[in-house]
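Some structures are shown below for you to check.
Coordinate-derived values only; no laboratory data. Given the structure is predicted, the values throughout are model-derived calculations rather than measurements. Cβ atoms are built from the backbone, for glycine too; each structure is taken alone.
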Structure P
Amino acid sequence: MAKYIAFLKAINVGGHTVKMDHLKKLFEKMGFEKAETFIASGNVVFETESKIVDAIKRKIETELEKSLGYKVATFIRTTKELKEIAEHKPLKESDLDNKQNYLYIGFLENQPDKESQKKVFVLSDEANEFHFNDKELYWLCRKNFSDSGISGKVLEKALGMETTIRNSTTIRKIVLKICS
């Protein structure tokens with residue numbers, strides 16, 4: 001049985017409220033085993049016999065749209081991938097250790113092309129710094145998220161693709177929970 005983590009976009013933001021026990025039941029109804037939600041922002045850990053990530057993703061997106069009534073972009077990672085994402089250090093330790101800074105991780109469907117990456121790098125300033133590693137965007141924010149001048153919509157426009165963003169602290173907590 002393979003274990004995966006689904007990062008769902010548009011869960012408990014923008015007027016879309018979904019109780020985590022309901023979300024867990026939806027995953028169980030889809031046939032996934034040991035479904036467990038983590039924090040009320042659309043993070044679901046689950047197990048399945050399937051090893052075809054694209055099929056898993058399509059199944060989740062289709063069923064959630066039917067059940068919730070709106071599109072829910074879904075980004076799937078294996079436990080191994082998530083551990084690597086959490087361990088990746090895209091910046092200097094001094095930046096990462098500074099309590100005034102926040103590191104966010106944007107999950108992407110695939111690695112953006114060089115042109116899309118350039119459009120994101122143009123958004124960099126004293127408060128915002130960006131790095132890519134495979135299908136993830138690492139964003140060092142030296143201000144509160146709401147004061148940064150950057151939003152998920154701004155990033156999606158620059159990338160030309162959808163993303164869902166999580167605080168790196170959340171990712172490390174998920175890794176600790178599922179990999180220990």
Structure Q
Amino acid sequence: MGSTAKQHEGKFTYADYANWPNEERWEIINGVAYDMTPAPTLKHQTVLGNFHAELVNRFKGKPCKVFIAPTDVVFDDENIVQPDLLVVCDKDKMTQANIQGAPDLIIEVLSPSTSRKDKREKKALYERYGVREYLLVYPIDEMVERFSLDNDKYLQPEIINWDEMWESSIFPGLELPLCEIFEKERNS
């Protein structure tokens with residue numbers, strides 16, 4: 001199993017992206033195209049589904065919307081990604097086709113084939129475009145690494161274990177017990 005998503009040579013733009021076959025999943029970061037295969041593992045999808053269900057429930061009736069992959073986020077003509085999960089609170093960023101600009105929160109559940117890109121290229125991209133909170137979820141290690149934006153830079157990451165509570169740094173009162181996300185029993 002490869003450690004990085006397959007890159008394709010050349011400089012690509014949104015126009016290229018829009019013309020690729022629908023059955024293929026791609027991302028473009030700084031004009032470089034990344035193939036989004038193979039499909040995620042069941043553990044990846046379980047953790048992602050649990051985060052999605054919890055966040056949809058928490059944001060019900062509020063102006064923020066929760067989206068799950070594949071949802072295109074267009075930062076500019078050479079930076080188009082499909083985060084696993086995202087929350088957008090500015091309705092002007094939501095178009096019929098995609099999200100235009102930085103979501104407030106992005107969650108990426110790491111896979112062996114995409115983890116390096118998520119930790120390096122995507123983290124730098126999200127910081128540059130002002131994603132206020134970025135979670136890297138480690139399904140095998142059952143922990144979360146949280147990056148919070150402060151003065152246009154991500155602070156030192158916080159590590160949150162499966163038996164701890166994730167408290168959002170940008171949404172007051174939003175907290176989730178990670179034992180439920182990872183489907184583990186907490187010892188009392």
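If helix-only ellipticity at 222 nm (-39500 (n - 2.57) for each DSSP H run of 4 or more, over all residues; to 500) computes to -5000, which of P, Q did it come from? Of the options listed, only Q reproduces it. Each of the structures P, Q was assessed by mean count of other Cβ atoms within 10 Å over residues 105-112; the largest value belongs to Q.
Structures P, Q were shown, and distance in nm of label points 7 Å out along Cα→Cβ at positions 137 and 153 at 1.5 was computed from P.
A value of 3.5 was derived for distance in nm of label points 7 Å out along Cα→Cβ at positions 73 and 97; which structure in P, Q was it taken from?
On the way: P: 3.5; Q: 1.9.
Here the read-out was taken from P.
Looking across P, Q, the calculation of distance in nm of label points 7 Å out along Cα→Cβ at positions 17 and 41 that yields 1.9 traces back to P.
Looking across P, Q, the calculation of distance in nm of label points 7 Å out along Cα→Cβ at positions 25 and 89 that yields 4.6 traces back to P.
Which structure, out of P, Q, was relative contact order in percent (Cα under 8 Å, 6 or more apart) derived from, given a value of 21?
On the way: P: 21; Q: 17.
Structure P accounts for this read-out.
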